[in-house]
1. Hey, mean projected area of the Cα convex hull in nm², for residues 212-267 alone derived from one of 1, 2 reads 4.4; which structure?
2. Tell me which of 1, 2 gives 29 when you compute percent of Cα pairs over 31 Å apart.
3. Figure out for me which of the structures 1, 2 the number 38, 21, 15 belongs to, where semi-axes √(5λ) of the Cα gyration tensor in Å, for residues 68-259 alone was derived from the coordinates.
4. Between 1, 2, which one scores greatest on relative contact order in percent (Cα under 8 Å, 6 or more apart)?
5. Between structures 1, 2, where is distance in nm of label points 7 Å out along Cα→Cβ at positions 180 and 196 highest?
6. Of structures 1, 2, which gives 29.2 when mean count of other Cβ atoms within 10 Å over residues 92-99 is computed from the coordinates?
Structure 1
Amino acid sequence: MDTYILGIESSCDETAASVVKNGREVLSNVINTQIDIHKKYGGVVPEIASRKHIENIDAVIDEALLQAGKTLDDIDAIAVTNGPGLVGALLVGVSEAKAMAYAKGLPLVPVHHIRGHITANFLAHKDLEPPFVCLVASGGHSHIVNVKSYTDFEVLGRTRDDAAGEAFDKIARVLGLGYPGGPLVDKLAKEGNPKAIDFPRVKMDKDSLDFSFSGVKTAVINYTHKLEQNGEEINRADVAASFQDAVTDALCEHTIEGAKRVGAKTVAIAGGVAANSNLREKMTKECEKHGISVVYPPPVLCTDNAAMIAAAGYYSYMEGVRADLDLNAIPNLPL
């Protein structure tokens, strides 16, 4: 018997809905992005994001069902992101999911946003199975996770300050590139020398796999300010390439060390920063040296989407995870 999960995602500035079959087959994946709206502000404005989710969510869900050729009568459960994320944005998706679950008598399955990102790899790689180690790097998260099973996750390391994607966005603003910063820094970096400037790679204590990106961010800001004050020209491509090199070095080094510690033979990457071309190339090259294989999703499944939420919801649903109608949004929901 096939199982169909309707996924709903609204944790930041993408209103998304998807229907996934048996946790692996994407029947629809509709994403309404607010990038153009928030671009003028240089980042996401939470109140605007929440209002746009309210305006868009019904139409997005209707379109997801239409593209999948399904109705709510065909759906076995509704999976929804309930954290972490922007609380107002999360509440829109959670409220919608609860209303639909109540009206149709469907099971309600809460999904952790980071678990969703990890699960995106199952959609892209049909033969992928746990255990493996996954690097989740996005605008709000930088985690190294030991994926022991489809529903058992252990955090091996995390950022102690800025997330990797957050640092990319900040440096993009410093360089006058615009928003969102990640793809723009990646594109400019291809024209620069990654070894032109020696930006710091912060290492915590000996046994820690945690990240810190505030130092490299500050170093870039100080470097550009000094040149500006001295009336010197800034080679933006070299700055972008050197900054990106420092960040991806740390991401790769810590992730591979984590995989070696737990004996993982596969490393996965996920989240918006997983679309970064330098990270993909470097992770693949470095993992090969240690006999570790690498997988990652296509770009559409790296950004926030509901297919990953539906897929993660499927595995929780099959293990009997259910939420009552008092389910709430938790902006700092721990993994």
Structure 2
Amino acid sequence: MSGSLKPVLGRLAEGETLSEAEAEAAFGAIMSGEATQAQIAGLLMAMRVRGETVAELAGAVRAMRARMLAVEAPEDAIDVCGTGGDGAGTLNVSTAVTFVVAGSGVAVAKHGNRALSSRTGGADVLVALGVDIDVKLERLPEILIAANCAFLFAPRHHAALRHAAGPRVELGPRTIFNLLGTLANPAGVRRQLTGVFAPHWVRPMAEALGRLGSEAVWIVHGQGLDELTLAGPNRVAALADGVIREFTVTAADAGLDAAPIEAIAGGDASQNAQALAALLDGAPGPYRDTVLLNAAAALVVAGQARDLRQGVAVAARAIDSGAAASALDTLRRLAPLPASSP
């Protein structure tokens, strides 16, 4: 079975690129357990050194989507997530955005994981808030409807990635796998706000999602962060109606004050959970404004705001009315952490 990758590896060694169909077949072989650990490592590094293409990224995502455990969701549901890997150790932004956007009336199928390269991932902070991230998969659709949000814990939906786990850990540097999860939401959302760890990936990821049938997308990078920041200009590639526009946005564009990245420095899961709860309770400051900026972008993507300023106003009402906190409360009630859990 492992012989199927040998011709591909030979071509990659010569610096050639793969078509979307070829990439789908190659990554399908990996995710089906048909490739050796050495072959997986060789393929990943050959692509990384040469530079992965949009076609290869789209093909790999197709292979991943074909093997994931899918979840039913409303057609207009959105995802808000980041690739991780920015190493900044900030407070959890996309997780807070989930509740603000849900409180604004948009269903959020939040795809996420535990911390891999940071201190506290979305899954970690949700557990600290009392949410069971391992709730029965068949209950996720009803939870998503009732709370207007649900957490899709990546390892449960993408078990096929286990075949590449060893080479990824041993290699060390980022590979194409660091991008795939954000593009393979188990609920099949066609609208998403996605942050990426490096600016050169902003447009290619938007192009890949365009190939994969997404309707509306913002791929963003902000001053080294995989999210929009108050600290300076943010790069955006926005997909809408099959067309990609690239532009920059700042805090001022949304009517918000600038603030340094250090102003939203995070801590462990307990500390970040306390900050998130305080934010939903109405606490002012740079964390609130960062969440408002990202929530505003998500609302633009969802078609619920015409621009960032209107999006900020809608998001602020969701917080100040208690609707965002109510979304968290409902999620916690429907998916309570078992008593024996930390």
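Quick note: the coordinates plus some simple rules give every number you see, no bench work behind them. Note that the coordinates shown come from a computational prediction; the quantities given were computed from them, not determined experimentally. Cβ atoms are built from the backbone, for glycine too; each structure is taken alone.
1. Details: 1: 4.4; 2: 4.9.
Here the read-out was taken from 1.
2. Details: 1: 32; 2: 29.
Going label by label, the one that fits is 2.
3. 1
4. Numbers: 1: 25; 2: 22.
With respect to relative contact order in percent (Cα under 8 Å, 6 or more apart), the highest-scoring structure among 1, 2 is 1.
5. Details: 1: 2.6; 2: 1.7.
Looking at the calculated values, the largest one is 1.
6. Working: 1: 22.1; 2: 29.2.
Computing mean count of other Cβ atoms within 10 Å over residues 92-99 on every structure in 1, 2 gives 29.2 only for 2.
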